Structure 1
Amino acid sequence: MNQVGCRIICDQDGEVIHIIGEMQGDVLERKEIVKLSCIDIEFGAIDFKKYQIVSINMDTLEPVLKEIIIPETEEQRRIRELEDALLLQADEETGGIL
């Protein structure tokens, strides 16, 4: 059984930024950190409902994003199908171009 101690991340003044607690069991050893960096991103610049930050490009200091794929539920699929059917029906009745 592995045991990993607590890790505390602090700023240049010693203010605690984040604490990662102790772990035991089937856990991996923590990677040694030799340098920390940070970037600031403007509020609202990333839609966190659609994207997650997976890393930082250290050459450009830009976040590398991954789209969050949310599978369509059965209810959402059924609603979409009904909406499509209604649109086609309305199009046929009005002689539209759908």
Structure 2
Amino acid sequence: MAKKGLKKIELKLEKALKQVAVLEEEKRIAEETIQREIGKNYFKIQKKKNKEQTYDSVLEDLKLELAVLKEEEKKQRLEKRDESETENFSGEFPQ
């Protein structure tokens, strides 16, 4: 009897896992759709600001801006790490 109950639970679990996979795929598609809409609207804004803009120029600007932001984040992380190491060293050696 317990064996039948376990089998029933396993089937329900398998069905639920399939449903989770379906929902995750739906979520992925919805996110991609929203990202495309964001991109289209961003391009429209940039084009209104500067009629000379092209898809390639907007993309290059975005890549450059992202690279600058990543570099700034990296620099901040290194500064925090250096500060932390400095604090650790200053506490280790009594004067």
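Where a number appears in this text, it was derived from the coordinates with a stated rule and is not lab data. Predicted model only: the values in this text are computed from it and were never measured. Cβ atoms are built from the backbone, for glycine too; each structure is taken alone.
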Comparing FRET efficiency 1/(1 + (r/R0)^6) of positions 10 and 34 (r between Cβ atoms, R0 = 25 Å, to 0.05) across structures 1, 2, the largest value goes to 1
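helix-only ellipticity at 222 nm (-39500 (n - 2.57) for each DSSP H run of 4 or more, over all residues; to 500) was computed and gave -33500; which structure, 1, 2, did it come from?
On the way: 1: -7500; 2: -33500.
Comparing all candidates, it corresponds to 2.
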Which structure, out of 1, 2, was distance in nm of label points 7 Å out along Cα→Cβ at positions 18 and 50 calculated from, if the result is 5.3? 2
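For which of 1, 2 does Rg and Dmax of the Cα atoms in Å, calculated from the coordinates, equal 24.4, 71?
Label of the source structure: 1.
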Of the structures labelled 1, 2, one was used to calculate distance in nm of label points 7 Å out along Cα→Cβ at positions 42 and 66, giving 0.7. Name it. 2
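Taking distance in nm of label points 7 Å out along Cα→Cβ at positions 58 and 82 as the criterion, which structure among 1, 2 has the greatest value?
Values: 1: 5.3; 2: 3.9.
Going through 1, 2 one by one, distance in nm of label points 7 Å out along Cα→Cβ at positions 58 and 82 peaks for structure 1.
Tell me which structure, out of 1, 2, gives 1.2 once distance in nm of label points 7 Å out along Cα→Cβ at positions 2 and 26 is calculated. Intermediate results must be reported in sequence, preceding the final value.
Details: 1: 1.2; 2: 3.7.
Matching structure: 1.
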